[in-house]
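Quick heads-up: structures coming right below.
Since every read-out is calculated from the coordinates, none of them should be taken as a lab result. Since this is a predicted model, take the numbers as computed values, not measurements. Cβ atoms are built from the backbone, for glycine too; each structure is taken alone.
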Structure P
Amino acid sequence: MSKSLLHLQCPLPKFDFDIITLAHGSGGLLTNKLLESGVFDLLKNDELDKHHDGAILELNGKVAFSTDSFVISPVFFPGGDIGELAVNGTVNDVAMCGAIPKYLSLSFILEEGLPMKEFWEILVSIKYATEKAGVRIVTGDTKVVDKGKGDKIFINTTGIGEMHPQADIALTRVKVGDKIIVSDSIATHGISILSVRQGLEFETTIESDTRNLNDMTLKLLDAFGTQIHLFRDPTRGGVAATLNEIARDAHLGIELNDTHIPVLSQVKAACEILGLDPLYTANEGVFMAIVAPEIAEGVVEILHTFDEAKHAAIIGEVVAEHNGQVLISNAMGGKRVVHMPVGEQLPRIC
């Protein structure tokens, strides 16, 4: 079901107040009404319907476990909102472990004065994202803070997933000669946020790439298993930060080819206007895979079967030289070091 159709089928319920009040976080009647008429009814499933302090889940063997908090500003942005982002972000973190995401917890910190209509729109986006990713919300929490103390809404999600039986994802498995693949065009999320930030607005049709990636990683693991050595999603700090971390921790070098890195023309133009480097700009619907060289082309072929990965490409390889550094070559054959970013290029990005 499309997100727009889901919003039509989930009209705003009748709440006692048009805005979130401190009483909605008191644990009393208004809290109960907010949860019963909103969260529990919209996101209902067998585990959540028990209304317990936690959830009892059935999992087999090893599991992956990840948690993340989302404080993005603005909470609504081109291509998504904080609710969809909170689901996708944690689903993707679990998938990057080589696991199949199953369950999420969902916790809100709401600011007094948040319009109930906006809260409902975020809840519907959460429902859409969970259905698309094939996961269930099974437990959570809601707190309300004084006006001016929370910037509308903060969300924490924690995810659990069963390890794929053929997965062996670990930094220690990265080897010299491995190929580095990016699943789609980079930097679109960061630029979409910039397009609506006060004082940084410009005309653009760029939308955030926020999406779940677990369908893609599952298909790759089914096909190639242990020949996939590492998955990572380059969110804050972008591709540059992620690859620098890998090079540093694996005690190996990484070489990239600038001409092979996919960047949408609109994104590239926006980065030039704003003085930003796409390599350092955040992503929310892109992952990198470091794989055995003999399967690299096959990985790209599978990714190209997904609409969300039409620009997947091999962008570099792992080398023995320049331990702990990332280098990039340009069309003229020149090379430069891609340094670890210093400071925050764009705060409150996720």
Structure Q
Amino acid sequence: MAELSDDLDEETTIGPDCFRVTSTIDVEAQVVIEPGSTFVFEDGAGIQVRSDGRLRAEGTPGQEIIFSAEEPIPGYWRGIRYGGTNSTHNVLRNVIIEYAGSGHWRRGRRGGPANLTVHGARLEIEDIVLQHGGAAGLWLHGTPEALTMSGNNVITGNEYPVRTNANSVALLPGDTSYSGNDEDYIRIESGDVSDGGTWDSFNVPLYFDTSPDVEDNHLTIMSNELIFGQDRGLQVRGSASMALSGAADAPVIFRGDEAIPGYWRGLRYGGTNSGQNSIEHVEIRDGGGGNWRRGRRGGPANLTLHGSRVQTLHNLTVDNSADDGIHLRGDPTVSWDCATVHNADGFNSTPPC
């Protein structure tokens, strides 16, 4: 078994062979890994593709490229990190990355712990497996330049599948399998939504440990379950707009991490006059945790409409709020169709279904 320990700072092609990696390697030039190559990492070792580096690892079905650990222990090695590299040469195809996520990358190598960390980088992913990691399967840190995922990707057997910021959720495809982890949810822990886009329907919930604002662009949320930590919330502001596009048999569900009235802050449309704002086949419960702070006024309620326009409101159910089910403030414009309020202090003028 060949041994790798030195940084890769010259254009090179590696494999096909089996390699033992004894330290963290920086990729600082164009590197190609051939199909059928296997890399076995020592404790704490890893690969980092830096801003001037490019790494293309393209396996084929039956000749996957494998990045694994010297011992099959979750979190045994550091993982692979693409950081600040904007090259179209960065590709992972028919690749397996497993047993990584031993810790955060050091100062200057930020991101992690995860099998794969993408930090402000461009990367094309197709038909990869991220499994048995000690923390996240995939961590999107910062805003990737351009992350594309296609094919049959599987993220399983990790502590949780994905750790990301709110603005990067739209980069995740709905046809990837995110299940089979210790905690089956996509963890959103920072940031606002400034680029808009569409949040596909995922096979696991989205968990919010932050309170993002939707700003500047249009966001569409398809059928999903969105779970909020205590006193967290989601709001659409100013020139932004948001369409909640559930289905009769698969609504968009907003709820607290615990089924306690007022557990989370709620959902708020504030000062947005867009005709693209719509709420269709949506359930909101456990909100009304408090008034929105200065600059985020309205509530407490599951749903606050503050000086905003909602072009379509169809098949909405609000339940288990600590206060109002729906709070109207500042003369909003709402095209009601059907809403059900199950709170004692609910909105009495809501039309029946």
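Tell me which of P, Q gives 0 when you compute helix-only ellipticity at 222 nm (-39500 (n - 2.57) for each DSSP H run of 4 or more, over all residues; to 500).
Derived from the structure labelled Q.
If relative contact order in percent (Cα under 8 Å, 6 or more apart) comes out at 7 when worked out from the coordinates, which of P, Q was used?
Q
With P(r) over Cα pairs in 10 Å bins from 0, in percent derived from the coordinates and found to be 5, 24, 32, 24, 12, 3, 0, which of P, Q does the value describe?
It must be structure P, since only it matches.
With FRET efficiency 1/(1 + (r/R0)^6) of positions 79 and 335 (r between Cβ atoms, R0 = 30 Å, to 0.05) derived from the coordinates and found to be 0.05, which of P, Q does the value describe?
Q
Figure out for me which of the structures P, Q the number 15.9, 47 belongs to, where Rg and Dmax of the Cα atoms in Å, for residues 167-262 alone was derived from the coordinates.
P
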